[in-house]
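Since every read-out is calculated from the coordinates, none of them should be taken as a lab result. The shown structure was predicted, so the numbers you read here are calculated from the model rather than taken from an experiment. Cβ atoms are built from the backbone, for glycine too; each structure is taken alone.
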Structure 1
Amino acid sequence: MPSGKIEQLDQCHHLHPWEDMANWKRSERFVITHGKGIYLYDDQGRELIDGPAGMWAVQIGYGRKEMADAIAEQVMGLPYASPWSATTTPAALLADKVTSLAPGDLNTVMFTTGGSTAVDTAIRTMHFLNNRLGRPEKKIVIAREKGYHGSTYLAASVTGKERDKSFFDFEERRVHFLPDVNPYIRPDGMTAAQWCDAKVEDLERAIAELGPGNIGAFIAEPILCSGGVVIPPEGYHRRTLELCRKHDILYISDEVVTGFGRLGHWFASEDVFGIQPDFITCAKGITSGYLPLGACLISDRVMSRMTGEDHDVLFPNGYTYSAHPVCCAAALKNIEIIETEGLLEHVRAISPHFQDRLKRLEASPIIGDARGMGLLGCLEGLMDEGRDTPLSVQRNLGAKLDEACEARGLIVRPMINMCVFSPPLTISRDEIDRMFDIIEDAVRDVEKEFGAVQTLA
């Protein structure tokens, strides 16, 4: 079918995520036909580096025949089985494997359909536990501004991104947001350590005001990825976990992005940030995006308090596609590839070069902050009314950089005055250089449009 026809059908009938309703049926998207390694190819024959790895997901890169073979074999053998009445070999093997990779005592897993339902499962488990313990009032979830946790009702309710612009409803009664944790916005003269103190005090103050008897959980991303790759100050996660333990508040670590290698470890909670949470939610990288799958890992500490002698109490949470055997087979093959190819070690080895190239972009007069960790990066433009460039123009920086990068063969993800990127873990050092050469050239181009008088060194 001609590519123009595909685009026309898409515009007429396909409602995309985060669609601009003012341009409904007029939004233009390029048609991706196939991928190989870190590259995508469109219907015009263009080769594009996939800077965001799809949606923070494609860890092992595109075109992996061994993944396709594992999926096909499972489809032919057993495409589906009800998780209510049976188990399957892939589901049991994956449960054992994932819990063996998880930190501490997170020895139980419930498989879900994606990250949103994994977060829902963690929150519903907290509800179930506190009802079991006779504490029906202990249900508030504390979250952070700029945090992103999903699109289902509960997950969206604990998401702190640009809520004021949404026409959706949220659960307001049992959610409390703490202010932005981004060290980039700290006042002039404040050290990172002082900022950490202030952010921990945010949580202390909320616990005191709301009452620990009313707070069921604190949810946090190790790195607030969709909020702009926000890296909390050193020691923040450990200190907030200690506060949660002190007040019997469950700690949910949302590793939907950071899990499965993005920072060079299976999970970032303990190996990078030194914490053992009560829950870890994950998705995306668990299958490298080849099939949809999520997981909620639950600690023995929580499970031991949920179970008891009264066997008539059910745990009524689950999905038609929980532990889908084909998705579980894909996850097992994905983990095998990451292990056999040493991709975690590879990420740890090349991340310093990735971060060095990223940091060099701060030399641009239109870039306020270039931050990242592992294979995560964000460029945040200046947002200052005092500059010659109007604030309304600066807000378009992400879109302008996206446009300039795409014209040069690179996809990035624009977000207001930011653009983010998180390439497949298989990216080589030479490909990192190619990627950042494109970004630097694109930044220079946008500098001219914004009237900047300086250029990158």
Structure 2
Amino acid sequence: MIESLLVANRGEIARRIIRTAKQLGIRAIAVYSEADVDLPFVAEADEAVLIGPPNPAQSYRNTEAILAAAKATGAQAIHPGYGFLSENAEFARTVEASGLIWVGPDADAITAMGDKINARNLMAAAGVPVAPGTTDPAADLDAAVTAAAEIGYPVMVKAAAGGGGMGMGVAVDEAALRTEYDKVRAFAERMFGDGSVLIERYFPRVRHVEVQILGLADGRVVALGERECSVQRRNQKLVEESPSPAVSPQLRARLLAAAVRAGEAVGYRNAGTVECLLDPATEDFFFLEMNTRLQVEHPVTEYVYGVDLVEEQLRVASGLAPTFDPDALTPSGHAIEMRINAEDPKRFLPGPGVIRTWVEPTGTGVRVDSGYTEGNTVTPFYDSLLAKLIVSGATRDEALDRAKAAVAAFQIEGPKNNVPFFAELLENEEFLSGTYDTGIVSRMR
């Protein structure tokens, strides 16, 4: 097993990784920016290194500073968490070229899945269903208009290099396409340094369902069930649950088999997620993208399958067998995760500030993965995620009851937060029935 681990991230995910590392007797090393000096993950690490000012480009995306910290502390491995450098193939290659262990898939898999058009084509070749769309980037607006006419409106205009719900727009006709194409292309060039755009069929009433995969050290790829991720605002997830209320046993078998094929197609190792769009009326599903990293919502899978996915990541990176029997994976119960963000609960606009009160809910089936505590300052430099509230139960109804009690008990004063939104959602009949889709939040607003 790896003996020392540098966590190249911050907040709740850094704290989460550090917790498992210490439980395994691994020396946990944190890196932090000047803005995060007082956050819990810094104090909880065995060693912490200041790597730069608040600007992520000068700290959490500063590869030279992170590698220098790894060298100075004698770190054996680097875990990137999610976001920042987690899906940066060049950084993964540099880490391994430096003689360190990269806790994630290899750079080739990251590269293959990082370009959405290339990923679509690879998946289609592997027999994974993909939505009707372009097999090459739409080189210009005329090409996009021609492609959309062939695919049929409405269409999704997507940044080929994008991910995490960023760089997307919907066009219901040619006039809208002309606007969205220019907008998405400009955003993609600014954010990703790549203005390539793909055109894909847009499905107005779909569910967002993903499958957790794990590429084992022996070369096998296994699937640890699906997660429902359809509660979203601006294509960003707010709630995830496992198993999905929309997935029948027959559909689950098809979904998991397709996800395994997706992983096998790129020789996948370590944790990853195959995201799909699902038409609940027909049970047809289409590949959306593969996230080559640990997901924010991984705890719901941990509850249902009784595994620690960070530990499994570390075992794969160490060349060890998993803690579970890959041929006898048995899910049990139901789990729901709510992303507690520093944003107002109506328009979901960021609202940083000093946390005056922070009281986390407790009780059976309740877990809070938090990045902050009372007295900390939520700054505008990073993602608005404060904590993840995870509840579990023997059934979905029991998990929902625990979710209502936990949300009512979660007290945050200071920065704006979206806890009231979850209280509203947990009274929404569409959500409670399990029949919701990706438009639920817009219908609530």
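So here's what we get for this one:
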| item | result |
| --- | --- |
| Answer label among 1, 2 for the case where mean count of other Cβ atoms within 10 Å over residues 284-291, calculated from the coordinates, equals 22.6 | 2 |
| Structure with the greatest value (metric relative contact order in percent (Cα under 8 Å, 6 or more apart), set 1, 2) | 1 |
| helix-only ellipticity at 222 nm (-39500 (n - 2.57) for each DSSP H run of 4 or more, over all residues; to 500) derived as -12000 - corresponding label from 1, 2 | 1 |
| Structure from which 0.95 was derived, FRET efficiency 1/(1 + (r/R0)^6) of positions 340 and 396 (r between Cβ atoms, R0 = 35 Å, to 0.05), options 1, 2 | 2 |
| Which of 1, 2 yields 0.94 [Rg/Rh (Cα atoms, Kirkwood Rh), calculated] | 2 |
